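The next part holds the structures, each set out as structure tokens.
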Structure I
Amino acid sequence: MNNYIVRPKTTDQLLLTRYCSFVGIDTGGTRETSELLFDDFEEHDESENLKEKIYHRLEHDRQEIADRAQAAYSKETMAKKYMEEYDRNGHRERILLIDVNCKGSSTGKIVYDLYSSIRASGRSASICYGRGEKIEEKDIHKFGVDWETKFHGGMARLTGYNGYFSPVSTQRLIRFIEEFKPDLIHMHELHAYFVNIKPLVTYIKAKRIPLIWTFHCEYMYTGKCGHAYECTNFQYECGNCPAVRDYPKSLFFDKTKQMLKMKKELLNDLDFTIITPSQWLADRVEVSFLRDKEIKVIHNGIDTDVFHPTDASELRCALKIKKDTKIFLFVAPDVMSVRKGGHWILKLAKKMIDYNCVFILVGNGTPPELKPINTIFVGAVKDQSELVAYYSIADCFLLCSEKETYSMTCAEALCCGIPVIGFKCGAPETVFAEPDAKFVNYGDLEQIEVLIKENIL
């Protein structure tokens, strides 16, 4: 059997408290002297009853994790802090939010949640977005033209310039700004081939429209990279880009030096506030050419009316997973991409093949032909309630990304009451705290296994 751990004798009272604050069998006086509830103990030889108490206690701990996370990472908490920022220099009645999409991605959900909160407060709000399905709701406008977005992507690959095309879509956006007359613009992501950045920002600058800009990645202070990883070229000048063929890719030319120069000329004299979802990303901005701008941190929020602990026993049955089998969950847009780290999950599954556990991978991506027998690939899950069910059956959420500027999946898991174990990858280890989230150095699978055995199995 591999479902128990024998620890050496210790006189450390704090350590003993960690190990013993659970449930147990009364051995004579144990109930009376314990800090736990009287009912957390069972009579000697009542192993089946003790087993049920263990499951009950685990569910109680899960709710405590969820309560802590929901207080910190809810959309209500996020919206309250953004409202305070909107009104810092006077009440703002008409707010325009701009992003690559709406509802359909992590930033799209954030933008829609803010839009809903602004409207619920009695103000006017509108969303302008460039990509995705057209949404038929009041004051939500798709300005991006799909054929032009495809053309923009093609030209970026051919010329090396991205964010330089889409003149029709850009003019549609500017016309809407003219009509809506916002008191403040809240900008989000501008990469992804849907807008010409220079004329848009030049217009906002000329009209002196107050601007808050949430950086969800590093794109606006690098030549082109959403994640600069270990590269520090952006602190001086880009060029000779090691990621020139990564998204947003160029097939032939490295124009990162010219694009960074354009961003410096465009943004240096622009009066705006930068918001980042993590202190890690704020620290990165502070070593860029935008270091003199006002920079604040507001954590991304999620819908806790959706992401909370639920009874997902039917899903466990459908997947034919026994009640005493531990479940480790991995969620990513592309589970097998190197950046998200699905290969680490497969390596970990192989290492733990003899344990009573299973690894579930949720997201797009083709599983390898020879995958460990203790893995389940379920593909992309678009229905949020179904995704919550996967979180709710899990005993632990695993994060194996190379780099994250926040990690919405960590927030979602914690709000569903699931502890997180993962690699240090930038922001998550600065946002999500122990005891509910634990992180080790990137690539250290041995230590991940140790944490799993100590905290989950």
Structure II
Amino acid sequence: MQQTEQSIIRPDMQWFTDARFGLFVHYGLYSLLGRGEWVMNRERIAPAEYMKLMDQFSADQFDPDAICRMAKQAGMRYVVLTTMHHDGFALYDSDVVPYNSMKSAAHRCLVSEFVDAARHHNLRIGLYHSLNNWSCQPDGVDALENKADYDRFIKHTFERIEELVTRFTPIDVLWYDGWWPFNAQGWQAQRMNEMVLKLQPHILFNGRNGLAGDFGTPEGHMSAPNPWRPWEGCITHNDSWGYVDVDQNWKPASDVIRMLASASQGCGNLLLNVGPKPDGSIPQPSVDVLKQVGDWLSIHGDCIYNTQRFTYHLMERGDHRGDFMPQGLFTAKGRKLHMIVTRWSHTRKLTMGGFVDKVQSVMLHANDHSQAVTFSQQGDVVHLSELPQNNPDNIYPVLTFECDSDQPELYLTGGMRVPKVKHPPYDPCPSDIMH
């Protein structure tokens, strides 16, 4: 890892920057309606009416041990659970939140069970908690409009958070969300974080109470922050966070692996979300895909975990070491460049330019088999030959190039050779191209 990265990482968060893969779980009363976690707001369901769902909230198939076992087998290293979403229903026994799972048909403290299961399976644990609360009286709208209501609302918010981090200790991440309608000053975010750190000094914060936090949370995309800082891309497995019965647009294992490769290139994490069904069970497509990803990682995990940053920039080279190839995605570790081959050619040959360093060996890894690959190199161009005609892996095979440098690079440009004078890699001026 570059020194510039080490200098902005808290000593107690190395586990986070190395984690690479985590599970996000959105579960609550909204799951019963099957129309997403914003259903109360979008359909203007009054709190008194909405909370009647507590009588139906049995969670009889919500099995924290099975969920954490599934996460572990998928190659995940941490889990994050929604303890309370914006609707104001808590999944734990609370003296502060009147609407909670102990008072529902479930009569269970689901957060306590989940935290215990995560610890049992040696997973780091993050607790998501919404600052906003649509069922609170006064609520966020009242707090905007009236100073006395604001004081009461903020007091209640602090009491919720204090109870959460006192009741569940130790945890690793406090995952804020629902920061409408205030900025950091309005949420009194500095005082909020200081209160939490007095109770759990090691805890990490995301940046959703208005402060930057310890890591970024790009949502819906896997773009590393520039300049770099610790980060996790938050992505839904289908197109929804909470359970939506008509949403069957599940991402296949190949998509998840490509997102993991992006996380590895950017030294970040993929936090993949599942939304349990009304009874608390995980939808079967999520179970199946996570099994496939876990099987792939059990063979190819070396190209995903504990990698070094291998990114590129359109306008400047800077300290970037990577570049793009149409055949797949490169990650880096020590003297090795790993290529996750997403487009396998039937020609049995592969030619790629841009290798700054001398390649000493090439290995092909597929399923449970590895073999040396015939290759030659002329300048920065490497030619591979005698490859299998068909994709030898169940999903994506991996080609490993061992180089003569401790920090090998790929570098091409928009020209047919690399200019000997100062130049942009690709774009000479700012563009809206996402990469």
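Read the figures in this text as sums done on the coordinates, not as results from a lab. Please read all numbers here as calculations on a predicted model, not as lab measurements.
Structure values in brief
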| read-out | value |
| --- | --- |
| Identity of the structure behind -11500 (criterion: helix-only ellipticity at 222 nm (-39500 (n - 2.57) for each DSSP H run of 4 or more, over all residues; to 500), calculated), options I, II | I |
| For 33 (percent of Cα pairs over 23 Å apart, for residues 139-242 alone, calculated) the corresponding structure among I, II | I |
